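Structures for review follow.
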Structure P
Amino acid sequence: MIYGKNEAQQIINIHVNEELPLSTILFITTNNITYRLFDSGRNQNSFVYYNALNGHISLSRSLDREYLCSEHICSCTKCQLIIELIEWQIPYRLLKLILNVDDINDHIPKFSFDNYQLNIIENVPIGFELPIESAYDADLGENSQIHYELKSHSNGPFELITKINGGLVLKVIKEIDREKQDSYQYELIAFDHGKPRKQSSTKLFIQVNDMNDNSVLLSKTYIQLHVSENTPVGTELTYINATDNDIGLNGKIHYSITNGFPSSSWRDYFRIGDSTGILTLVNPLDYESEQSYRLTIQVRDRGENSLACFVTIDISIIDENDNSPQAFVTFVNPLINNSIISIAENTPIGEILAHISISDQDSGLNGKISYKIEQGEDLIGIKILDEKSFLLIINCLIDHEDENIKYNKFILIIFDHGKPSKSIRLEYQINIIDLNDSPPKFNSSINCNLHLDLSQNRSLDQPLFQVQAIDLDTDDNGLISYSILPPFENSFIINDEGEIFYFDNFNESSYHLEIMAIDHGKPIRLNSTYNCHLFTSKNNDLENFNKSLFIIVHNVFDKIWPA
């Protein structure tokens with residue numbers, strides 16, 4: 001494996017041979033940084049496994065470069081798999097591994113058939129070219145570059161010529177006389193330039209026929225078409241204009257597709273009428289799967305000794321805005337019911353919520369993507385990573401207890417620039433998680449004085465007075481319990497409603513009570529205290545009041561509250 005690194009962009013190039021054993025360690029991340037794989041729609045993270053404990057990135061799927069090419073997982077000319085990881089902390093760090101899968105020479109050149117039956121008429125002019133099918137090698141680079149060798153036991157009238165586009169023809173270099181020899185046999189060998197070299201062969205049987213009077217005449221030998229991927233099935237794309245002045249079978253013209261590229265797929269899309277020469281679309285085209293095709297059409301009359309002519313058709317597929325944008329979202333914490341984002345209050349500004357990658361399989365403006373926040377941008381913002389990926393981050397400090405702020409939804413619209421534009425809508429509910437950050441608070445934070453007249457009989461089940469505390473938190477964080485702190489915890493008791501009772505004789509003239517309110521939050525329970533002075537007397541010195549027990553609260557209003 002060969003490593004190359006670009007520090008500034010956090011891009012690391014790795015070169016590996018195809019067909020590596022599974023679990024091969026491809027890369028080891030820095031020990032003190034924990035990354036996470038994420039789906040971007042443009043990466044191939046499914047081919048690797050990341051072990052967060054030791055930082056090992058290992059191979060989890062077989063690397064067959066030819067399979068990756070045929071399935072359009074990577075380019076056939078340069079096979080690269082993109083592995084993307086993100087560090088879930090500030091500063092945000094993306095790690096992009098570009099896995100360059102180097103080809104090994106594991107495929108031989110192949111012909112479609114083990115032998116070919118060809119026909120040619122006698123007395124064709126010197127220089128006449130008889131097309132034959134070329135071989136195909138699924139490898140890459142020198143491993144796929146094919147050269148040919150023509151072998152024969154006799155010195156025949158043909159020479160093998162390789163065209164610029166890779167096509168093969170047998171060129172007539174000598175006069176062909178059927179009376180001297182009516183057939184020829186050759187072995188066509190195809191070999192690549194890999195190390196070691198691989199090769200295969202096929203047999204060519206060439207039959208020399210008598211010439212009928214007139215050959216087929218073509219108006220064109222080359223046709224170029226531009227076809228929309230949305231063209232309906234059954235559309236007639238073009239026709240071959242051919243004529244033959246003979247009568248009977250010698251004047252009836254036959255059309256057929258003898259060769260095509262890509263060799264693995266053209267048969268699925270195109271048919272030609274054998275008697276009409278009309279080329280018809282038989283399955284829906286998809287620009288994203290294949291952008292062009294080349295067909296070789298053979299035209300000949302139906303006579304016994306007919307001479308074939310050939311027409312080349314190049315078909316370029318036009319991209320249409322037939323794909324909506326796609327979004328690949330990876331949240332730091334799992335969603336609730338796949339639709340609810342949970343955010344703890346007091347989460348720091350800039351904290352990462354999710355990574356989003358966007359893509360559109362269309363090209364040009366049809367594949368150009370933009371996005372906007374429709375709702376929730378006060379709470380959640382966007383941190384752009386590149387033109388097709390960004391982070392969702394916390395935009396402001398959140399206080400669960402602030403009744404003036406309501407966060408209900410986050411809506412993100414992603415749209416392309418095609419006409420008409422296609423878009424998708426990501427909509428999430430927002431759940432703010434309450435933290436136990438508010439201690440209980442008593443109604444009055446000022447110490448109070450209470451006077452108790454012992455000359456009046458009081459029932460033990462009648463509370464002396466009541467305190468009340470509130471907690472702005474919710475659930476257990478806001479659930480309050482009360483207690484009397486030492487030293488009078490055995491003389492007085494307080495219930496969950498804050499009512500205070502006495503169950504002992506009043507032996508002291510005054511009592512300093514410290515009352516504690518504590519919540520049930522986790523992991524830390526918060527509390528506050530309330531101080532109260534209780535004075536006892538057998539003489540009712542405060543005759544002007546009609547209550548035997550009252551509270552004097554010194555606050556900004558200087559009110560006197562009866563107990």
Structure Q
Amino acid sequence: METTCSFIDGNTLYECINNKIDVDRILAHIEKMNQWHRYTGTPDGEAFVDDLIRRLDEYDIPYEIETYQAYASIPVKSSLTLSNGDDVRTIADVYSADTTDDLYGQIIYDHWSENNNNTPEETAIRYAAFKNKIVLSHSSGGEFANEVARYGGLALLHINKSKGGYIHHSNISPVWGTPCINQMHMLCVLPSVGISLEDGDKLINMLDQQDVYATLNVKMNTRIVTTRMPIVNIQGNSDKFVLLHGHYDSWYEGITDNAASDAILLELARAFYANRDSLKRSIRIAWWSGHSDARYAGSTWYCDTHWDELNKKCVASINLDLTGCKCANQIRARTACMEGESFTANLIKEFTGVDAKAYIPMIRGADQSFWGVHIPIHIMFKYEPTDETRVSPCPSGGPWWHTDQDTLDKLDVNILLRDLRINAKAVCLITNSGALPVNLIEFIDKVEKCLISIQKETPDGFGMQDVLASIGNVKSACTILVECIKDNPSTDYDAFLKSVAGELVRLVYSAGSMYQQDLSSPYQPFGIIASSVKTAKNMHGTVLALCAKTEFIRACNRIKGQCDAIQKMIKCYMTMA
């Protein structure tokens with residue numbers, strides 16, 4: 001085992017980084033980005049890359065350019081005309097199907113979408129009503145669009161949730177990144193458009209009074225594009241690295257989503273490169289394309305293409321999205337929580353002056369493409385209004401998210417600097433910590449609590465005692481490992497901690513092979529087990545309930561198998577230590 005060298009601590013490194021920050025540079029870069037609609041593989045998107053390259057050259061920061069092909073989808077136009085002649089404003093979804101000719105049909109209101117707890121009988125009635133209809137619904141997304149298509153629906157009109165006439169660009173692909181051959185059937189399954197909350201209410205009222213027919217027209221630009229992504233690697237003493245990343249593609253100018261983050265990443269690249277001789281671990285900074293218009297294709301392609309390096313060397317993934325947003329006056333910790341709650345709680349307290357709320361388990365979104373490569377630490381802070389000041393359910397400061405209203409006036413410079421600093425310090429604390437700041441025991445405690453809460457809902461025949469026993473055995477092994485690390489502070493445990501902690505994170509946050517990407521469905525820890533239990537309860541006595549039990553057993557076997565592998569890994573390592 002190697003021993004560590006002496007470096008400045010993370011707090012001292014942060015002071016060095018913070019002293020290098022130039023807010024005028026950041027704002028100048030954002031103002032430059034304001035002229036481009038940065039869609040993946042378009043002239044504006046590539047103009048951003050050219051400008052970023054010019055700035056990196058100006059700062060003498062070395063970089064690499066990754067070029068790849070993405071299957072991107074951008075709406076060209078859409079229209080909805082009711083049979084009475086009224087036009088309803090629409091925006092087509094990414095990966096919507098085209099209407100080869102004007103599509104004419106009857107609109108029905110999916111009133112079951114007002115309730116998330118429909119019975120099996122209600123669900124059957126709900127889906128049967130879709131056949132040969134244009135479906136108006138509060139439900140949206142890839143999973144639901146595929147259900148509408150499977151049950152014979154002609155098209156989907158999904159109602160946005162923000163007041164004020166907003167229609168947020170959305171996506172109906174359930175596939176994460178570029179699809180494999182056996183996933184292509186899940187894309188472009190039917191025409192799908194968003195409409196405003198107000199227009200949705202009007203249509204619902206009309207449907208209460210009479211049958212309504214409409215003509216829908218959708219034109220998409222769904223095609224293969226070639227696109228570039230700049231990558232900066234700042235070499236530290238160790239080749240283990242922290243991945244700091246965000247997407248540069250946007251809807252329209254996309255100032256808070258995600259120009260502000262892109263400018264922060266550039267300024268942090270400049271500051272960290274100036275302090276590269278003080279870095280214990282390396283830092284890699286990436287600007288992804290293909291986030292909104294290709295379902296995270298850029299970060300997924302990078303994970304696939306650099307899988308071996310990421311699996312061996314990447315110790316943390318910190319994603320920047322929706323930073324610098326006006327009205328986002330609180331920060332929530334959204335994390336896999338392997339670093340322990342106090343890590344992000346202390347940062348939130350330091351940079352907001354407010355005690356942190358409970359952490360949010362990491363979500364399946366925003367370029368979280370790296371759950372299968374044994375990365376222990378995954379952090380993506382959530383910047384949002386307080387409950388008292390929130391005016392929109394959007395994941396940002398306000399209802400301008402994914403609209404043409406995400407303009408320069410939505411930027412708050414003080415919040416921008418707050419968001420820069422909290423992320424910069426998180427990077428510093430991880431980069432220059434002694435042992436990696438992972439809290440194995442706290443993480444396993446949360447795993448146990450999560451599984452116990454699921455166990456309480458299990459129907460007869462869905463036993464989880466063996467699973468909980470396996471988790472307990474891993475906890476015992478990790479307790480011995482933690483004591484060993486405390487007793488040998490000068491030993492470099494990075495590679496081993498990455499393997500153990502990374503495998504635990506993969507166990508909780510992914511459902512399948514480490515070489516594949518799970519679907520982009522909404523996620524919760526141990527999602528397969530939780531969803532199979534719910535299905536078995538709600539669909540008791542049906543074929544689906546039987547399928548759910550099969551899924552449950554296999555998911556439990558996976559947990560037990562991975563727990564056994566982790567125990568053996570620790571035992572072998574401790575024998576050699």
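Each value in this text was obtained by applying a stated rule to the coordinates, not by laboratory testing. Treat the numbers as computed from the prediction; the structure is a model and nothing was measured. Cβ atoms are built from the backbone, for glycine too; each structure is taken alone.
Brief remarks on what is shown
- Which of P, Q yields 7.4 [distance in nm of label points 7 Å out along Cα→Cβ at positions 257 and 401, calculated]: P
- Computed over structures P, Q, mean count of other Cβ atoms within 10 Å over residues 49-56 reaches its largest value in Q.
- semi-axes √(5λ) of the Cα gyration tensor in Å derived as 92, 26, 15 - corresponding label from P, Q: P
- Value 17, calculated as relative contact order in percent (Cα under 8 Å, 6 or more apart), assigned to which of P, Q: Q
- helix-only ellipticity at 222 nm (-39500 (n - 2.57) for each DSSP H run of 4 or more, over all residues; to 500) derived as 0 - corresponding label from P, Q: P
- When distance in nm of label points 7 Å out along Cα→Cβ at positions 393 and 449 is computed across structures P, Q, the figure 5.8 traces back to P.
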